[in-house]
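Read-outs throughout are calculated quantities, based only on the coordinates presented, and are distinct from any laboratory measurement. Source: prediction; values computed, not measured. Cβ atoms are built from the backbone, for glycine too; each structure is taken alone.
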Structure P
Amino acid sequence: MSSAALSLARRITSITAHLQSGMARPKVVVTRNLGAEAMRLLDRSDLDVVAWHSETQPCDKKWLYDNIPGATGILLLFSEKVDQEFLDAAGPTLKVVSTMSVGYEHIDVKALAQRGIKLGYTPDVLTEAVADITVMLALMAGRNVKETTTIVQNGQWSAYPWAPYLFCGSQLSANWLQPTRTAGFLGFGRIAQSTLARLLPFGFTRALYTGNPSSQPKPARDAEMHAKYASQGLAEFRRVDIAELARESDVVFVLAPGEPSTYHVVNEEFLRAMKKTAVLVNTSRGSLVDSEALAKACREGWISGAGVDVVEGEPHVPADHPLVKEPRCVVLPHIGSATNETRLGMGTMAINNVIAGVLGGNMPAELNMSR
């Protein structure tokens, strides 16, 4: 069947489903099995649920496009792209899209807004898990964990006799040489705030941040944040420009959204301005960091090391990728939210979002698309 004929067939199916929707239960399409505990929430007599069978394998596109016509709600993952073709296939019955993710780069938000379709997402629930792994990466990168564990795994430990400065890296906590430690945040949202709370016991006394280029300073919020952490030992908290952030920070945490204004905001100029003893951590989006420049910075010693949970172009990150090859860069496969507790929470929130959106209730987390 030609693409034009297929499009027409889908439109006819959508219209037919729309005409029948007044007497049928609202149809909800779920593109992944979210596990028995979460999926149990969809076992309702007032919904017609169509769900992909597998937890590990993404749904087949043909299956998806065969099933979304006439849907009132669709719950999907980052692996499904919501564009004009997708929305045309779903048809005029669609009221809500719910994504089991904080990010929504895979969704054409403008197209949803134009059609009056609500968008649910899953913020907050993964904040603590991502903050945990953010600090973990700072420790791993600073202490050369990738390089040293590789030596052990390759059976080469005996080839390295003990020496006073063997395998030495940068200490995260305050110490006699660096009694004042400065955390720099590129973006200061919920995850950054939780990361800072974890750093205070390490002796960090300064926190600097720069917001998104399009955002405006928020003096009242800054004062509130400073007051919140001052009692725990934070002596300084302020917004700075990106050059000062690079220059002054002992650890730079990249925690801003992935959008055109932040593309490669961490570039060669930024990395060259950092301290040689500093570490860079990225647990937000790979597009914020120029991978080639970061690999070069680690290789040539502009910085002490790096830890990234996200890489531009992921998951297509081969073994010969410059960051993967670099001994001073720890690369994780986007596992920031990968705890059983967090993923169950995300799945539960995504399901509650789609149920509320379909049945006319208030979604637990609806994106404000009017901004």
Structure Q
Amino acid sequence: MKIGLERGVVTAVAADTPDGRELLVNVNGQEERAYEEPGVVRQAEVGDSILLNTTGVRLGLGTGGVHFVVAVLENAGLGSPAQLTSPGHIMKLRYTPLQRAVHAVEEPDHPLHDRIREGDDLQGAPVVICELHSMVPAVAMTLQYELEKAGRPRCNIAYVMTDGAALPMAFSKTVRALKEQELLSGTVTVGHAYGGDLEAVNLYSGLLAARHAIGADAIIVAMGPGIVGTGTQYGHTGIEVGQAVNAVHSLGGEPVVVPRLSFADARERHHGVSHHTLTALGQVALAPATVPLPNLEEGETRLIFKQITQAGLPERHRFVGVGGRSILDAADHFQVPLRTMGRTLAEDPAFFLAAGAAGEWVSRRIKKPPRHHAVRSSASAGALLADKN
């Protein structure tokens, strides 16, 4: 096990938002960036010495290119036992130095507990299952754009974030932008992920919370920023796509999977249809899902059909052709940045067209109006869930 811990001195605050602060820190004579999660340590000031977890950056991994603040070394002010009197007894990051208690929506004293207790199925709601966090904005933008274009009101979209990658919801600038533009109505963090408008113990209860507590017409499931991959068939967190298909099916929802497509990724295993998608749908998913495919160039389409046919996926899942190009207009309309693995929409169009195709497909499946008031911002979430943490 490798953990890199280094001391640094804060030289400036580069960004300060309710979801976290980006600091500039002098580490061994070099100015580097660090992320300070809100509510974990006392806010560091310029000149403070801080302890940093530098593991990801030192290993050259895709952790956002920043260190993470572990502690302020002088006058730490880490809080008091009085803070532990608020509701919530479900531990996340259990048995680690940073374990924390959250007020999970399943707990009997949670203000929205009755909605979860009374709702034990998804009532046919469409659930878009994404492998990568970068698919989330394209799905949400396209879905809402298609509804607006048809003269229909926006729907309630809930984002359920799994623990397959980044754990703190606050680390996602994408989610912040989507909520600011009211493209997402609320968020749920499941497993060891934390920081959503609602906390849930696992994916199943998290999906039910999205439907019944947030009142979602459509749900998006995806891990946070980042993904673990090893180049082996099963050694990646994208395997959870197949598990999510099973969960949605067993709860009476409609699983809709965004296939991971790319003709810009230099790695052969991710060329055309990623091997992650082929494994998740071919080996892990035990229930059928709908998989929208966008219109692409003839050669690209031919390769995709060859790959899914060789994997035996058409016998297990429903593939539907969808234009997918509404994402181009939606991206101009909403101005939420789109980027995956460092590539933009223009540089990796197939990737985002696939996500857009899912958004288009689900826009046609939206039937029911919202059942409950949406949780549209951190402020309204605080009013509704004043004691969730």
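Summary of computed values
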item	result
Value 0.99, calculated as Cα Rg over 2.2 N^0.38 Å, assigned to which of P, Q	Q
Origin of the derived value -7000 (helix-only ellipticity at 222 nm (-39500 (n - 2.57) for each DSSP H run of 4 or more, over all residues; to 500); candidates P, Q)	Q
Cα extents along the principal axes in Å, for residues 67-178 alone derived as 57, 39, 23 - corresponding label from P, Q	Q
Read-out mean count of other Cβ atoms within 10 Å over residues 91-98, computed value 12.0, structure in P, Q	Q
If FRET efficiency 1/(1 + (r/R0)^6) of positions 251 and 267 (r between Cβ atoms, R0 = 35 Å, to 0.05) is computed and equals 0.55, the structure in P, Q	Q
